[in-house]
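Next up: the structures, one after another.
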Structure 1
Amino acid sequence: MRLPLALVIAALSALPVAAADADGARWWSHVETLAGPQFEGRLTGTAGYDKAAAYAAGQFKAYGLKPAGTEGYLQPMKFTVQRVLSEGSSAALVVDGQEQPLRIGPDLLLGARIPQPKAIDAPLVFIGYGLHLPEVGYDDFAGQDLKGKIAVYVNGGPGDISAALKAHSRGSETWRAAKAAGAVGLIALPTPKSMDVPWTRQMQSAGQPGMYPADEDLRDVTGEAFSGSFNPAEAEKLFAKSGHTFADVLALADAAKPIKGFALNVGLRAQVATEVGQVASANVVAKLPGSDPKLKAEHVVVTAHLDHLGPNTSGKGAPYYAGALDNAAGVASVLEIAREMAAAKAAPKRSVLFVLVTGEEKGLLGSKYFAGKPSVPPASVVANLNMDMALPLWAFDSVLIYGIDESTMGDTAKAAAKAANLEVVSDPYPDRNSFIRSDQYSFIRAGIPALSFKFGFKADTDRAAIEKTWRAERYHALADDLSQPVEKAEAVKFDAFLGRLITDIANEPATPKWKDESFFKRFAK
């Protein structure tokens with residue numbers, strides 16, 4: 001039986017607050033707690049996540065921060081859960097009227113983040129990168145007959161289109177364009193270059209349940225649609241009847257050149273077995289009131305996702321996914337920054353909201369909910385700074401800031417980095433679409449300027465090799481645990497930089513704004 005969260009919060013708020021933290025011991029203690037067995041991997045909608053939310057709320061209360069959710073420190077919401085069952089599901093390519101069976105897992109992974117149809121039988125059409133960008137005169141959907149068909153697209157995009165714009169055109173934007181063209185499904189075809197998690201590991205996590213908002217008005221895609229991802233090592237079979245090869249497509253993608261679409265002249269016939277239910281979960285929201293009589297009505301929102309992948313159901317290895325760096329470390333940073341700011345002699349001029357969101361691993365669900373239905377007046381939310389998987393694996397002497405060129409906050413960030421003697425580095429791997437893969441993007445879509453942060457590194461360096469190895473071996477794996485090497489003292493420096501930057505942004509005389517040349521200015525309200 002779950003204890004009422006209010007009782008758990010009251011108990012946890014009585015925990016002692018640690019002393020000075022130059023060696024990162026206090027920051028790491030939060031990571032150890034959140035990645036520990038009592039929270040069972042913090043899966044959205046489970047008792048383990050609820051306990052983690054209570055722990056975080058208890059810390060905020062102990063720091064003297066005000067509850068700012070819709071129910072105390074909590075902002076609850078409901079999700080529909082969809083689990084795709086490998087047993088009972090099947091798929092085959094239809095070639096010249098004959099079925100060629102596909103293996104669920106080794107060939108094709110079935111998506112679970114939107115309602116799947118029980119059965120589908122439709123032709124396949126290759127649509128290049130699947131980008132719909134009329135703003136720059138590029139549209140992979142133009143001239144394609146997709147009505148009643150499944151669109152297949154490859155990751156990446158032309159090199160002359162900005163990384164931020166290509167990233168924006170992924171995810172929900174791809175679905176919107178596909179639906180508008182009459183497509184009944186999408187199959188993503190990752191390239192080896194764009195895959196930061198090996199296919200075998202993706203297969204291991206394919207049994208994880210997907211989630212989407214219980215309220216249809218909050219969903220990116222309404223109604224049923226087939227979704228899947230195809231193993232690039234097996235992709236030639238998709239192109240066998242098209243007059244093209246996947247090797248040719250891959251060469252264009254690797255060179256970041258435009259790719260024209262074409263009919264694949266094969267179909268997909270699939271049966272999808274699912275289990276569907278509902279769960280509830282909550283964001284955790286705390287407020288540091290501003291000190292300026294006028295500016296305190298505006299809110300700078302600091303976020304990190306609290307959820308992770310939950311129990312390990314494979315029967316092999318640890319019983320749960322600890323998610324130490326993804327993202328117990330980010331939550332620990334928010335907690336430490338909140339503690340420091342609450343203890344400061346003077347509060348910043350604007351109010352600061354510390355929001356630990358649920359459902360990031362299920363598609364940014366908690367941040368979408370907060371950005372769409374904030375617990376404060378929507379127009380009062382003026383900025384977002386997000387912490388997700390910063391990876392404190394080397395010295396903090398440079399910083400990677402996503403969104404730095406899009407808003408006036410980027411100028412403030414550059415000044416803060418210069419003052420801290422930090423080099424600002426650009427995104428070394430823009431094809432990962434990192435700009436849209438964490439919670440800052442929910443705020444961007446709501447018109448709110450946003451930034452996110454990582455320890456800096458450049459491509460083709462020792463640090464890049466460390467990062468690549470971490471992603472290949474630990475990202476969304478059991479190995480993202482408390483035994484891995486972490487530069488704890490460097491994490492404290494990272495937190496100190498972010499704390500100063502948050503304070504600077506909250507004290508700026510002018511409200512953060514999109515730059516005139518930013519594509520994302522169109523979302524401003």
Structure 2
Amino acid sequence: MVKRNSGVLAHVTSLPGQEGIGTLGKDAFRFIDFLAETGQTFWQILPLGPVGYGNSPYQCYSAFAGNPLLIDLNLLVEEDILSRNDLEKRPRFLTTRVDFLKVEKWKYPLLRKAFENFQKGKNIELQNSYHHFLEEHGWWLHDYALFMAAKVHFKNAHWSNWEHGLKFRESKALQDYSELLSSEIEFRKFVQFLFFKQWFRLKSYAREKEIQILGDMPLYVSGDSVDIWANTDIFVLDEQLKPTCVGGVPPDYFSGTGQLWGNPVFNWERLQERDFDWWLARLHFNVHLFDKVRIDHFRGLESFWSVPAAEKTAINGQWVPANGFQVLEKFKEQVGSLPLIAEDLGLITPEVENLRNAFNLPGMKVLQFAFSSDPTNEHLPHNYLQNFVAYTGTHDNDTTLGWLQALKGDEHKMVKRYLGSDPDAALEKGIEWIWSSAARSAVLPMQDLLQLGTESRLNTPGVATGNWEWRFNWRQLKSTQKKFLLELTEKYNRKN
């Protein structure tokens with residue numbers, strides 16, 4: 001029998017620290033200490049990839065690369081490729097929000113300086129590690145580094161607007177641009193080396209402290225990503241490599257026009273011909289990075305909502321079957337049990353349930369979705385089954401306090417019936433209810449532990465700007481809140 005457990009959801013960008021954004025440095029180690037002290041089993045984060053427009057971790061330039069902004073510069077001083085003086089002219093950063101552009105403008109010149117120092121340097125051990133990294137990661141790394149170097153060269157243009165030969169990956173163009181952009185390519189590879197060196201150091205510390213890291217893998221990749229440019233055959237594109245169909249979800253209770261995400265959809269026939277190699281490589285990569293992996297929009301592995309690319313809303317789409325069963329079956333043959341969690345929120349059919357159950361994957365329950373019907377609502381904690389991960393809210397929800405304060409009508413009446421009318425007391429009651437439930441895992445977003453309102457919401461789906469910026473600082477974390485979390489975790493037999 002798998003032990004009951006619990007954890008906290010906080011993306012790395014949300015951590016405190018002096019670099020304008022959370023990093024893989026000392027505050028990440030301190031966060032792991034906090035989780036261990038409060039009896040938690042895991043730390044849930046969002047995808048770690050290099051973010052593009054809108055700074056969304058769900059729209060990255062690569063499904064494999066890490067976000068350079070998360071690299072901790074103080075650790076580079078320890079590696080002797082930056083000096084203390086290099087970090088002294090740090091701009092004044094807000095401690096409560098990430099200003100991504102400001103962080104990027106400050107960090108990139110310093111990463112370039114670190115690269116120059118590395119090239120000049122005599123650190124044989126670091127150079128050996130770098131060459132080993134290139135050998136191990138070459139299968140995705142060169143394409144990624146060339147892609148990012150080309151984006152710089154073509155002034156950030158979408159890859160489908162690049163020079164014809166490079167856009168279509170003609171071998172002469174690939175060779176010519178690899179030579180032309182060789183120093184930028186080498187820089188991009190080195191930055192990835194730094195990212196993964198710091199990541200695995202952090203992961204190893206988490207293992208020492210018996211904290212598991214629960215990562216997150218979006219189903220789709222961004223239209224402006226190396227994954228599509230380097231594998232155009234496994235996506236539904238036209239002769240000019242523009243998407244003919246894009247992903248989304250159909251109209252529902254929350255949205256009369258559905259959600260149009262705009263990501264190119266997979267060509268599952270071609271994936272099958274390729275023996276699902278890209279998907280399997282991606283799954284292997286993620287389970288190497290993390291102890292467990294949440295698959296975002298899991299239902300898209302059973303069938304996905306495909307909308308013609310010219311449409312302005314998601315209304316005129318259709319369900320198209322996917323080969324998720326075969327992918328998971330093959331992956332299971334290769335790794336044994338599957339360390340995966342299925343994000344099965346939204347329109348879930350019996351077929352999707354069957355796919356999740358066939359591989360015994362935990363699904364998700366969310367307290368904030370529990371009060372829109374009657375006592376049989378599957379998101380009410382008294383209805384949870386064991387094989388689920390229960391949340392007060394996710395990164396896409398308002399903070400639970402913000403949600404409680406904004407409630408109206410029937411939903412407000414029902415919440416009052418279960419949790420009372422005082423929002424602060426209702427928040428604590430809601431957390432306790434999740435912890436006491438039969439769900440094997442319980443997760444608390446950091447904002448809910450800190451009892452923060454709507455101003456601390458991380459993401460509002462459908463709103464293009466101002467997302468992904470929230471950060472906390474250590475002063476906000478009170479000893480009473482830590483005690484509350486530890487006591488609940490002990491009381492409901494979830495202590496690590």
Practice item. Out of 1, 2, choose the structure whose coordinates give distance in nm of label points 7 Å out along Cα→Cβ at positions 205 and 229 equal to 0.7 when calculated. Key: 1
**Study point:** Structure responsible for 1.01, with Rg/Rh (Cα atoms, Kirkwood Rh), for residues 237-444 alone calculated and labels 1, 2 on offer
**Key:** 2
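Thinking of 1, 2, which structure, once distance in nm of label points 7 Å out along Cα→Cβ at positions 69 and 149 is computed, gives back 2.5? Kindly include the intermediate steps, with their values, before the conclusion.
On the way: 1: 4.8; 2: 2.5.
It must be structure 2, since only it matches.
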Check your understanding: The value -13000 for helix-only ellipticity at 222 nm (-39500 (n - 2.57) for each DSSP H run of 4 or more, over all residues; to 500) was derived from one model only; which of 1, 2 is it?
Key -> 2
Revision key, fill the gap. Calculated from one of 1, 2, Kirkwood radius over Cα pairs in Å, for residues 61-276 alone reads 19.9, and the structure in question is 2
Revision key, fill the gap. The value 36, 29, 21 for semi-axes √(5λ) of the Cα gyration tensor in Å, derived from one of 1, 2, belongs to structure 2
Check your understanding: For which of 1, 2 does FRET efficiency 1/(1 + (r/R0)^6) of positions 77 and 381 (r between Cβ atoms, R0 = 30 Å, to 0.05), calculated from the coordinates, equal 0.05?
Key -> 2
Exercise for review: Figure out for me which of the structures 1, 2 the number 0.65 belongs to, where FRET efficiency 1/(1 + (r/R0)^6) of positions 109 and 133 (r between Cβ atoms, R0 = 25 Å, to 0.05) was derived from the coordinates.
Suggested key: 2
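Here, each number is a calculation from the coordinates, and none is a lab measurement. Because the structure is predicted, anything quoted here is derived from the model rather than measured. Cβ atoms are built from the backbone, for glycine too; each structure is taken alone.
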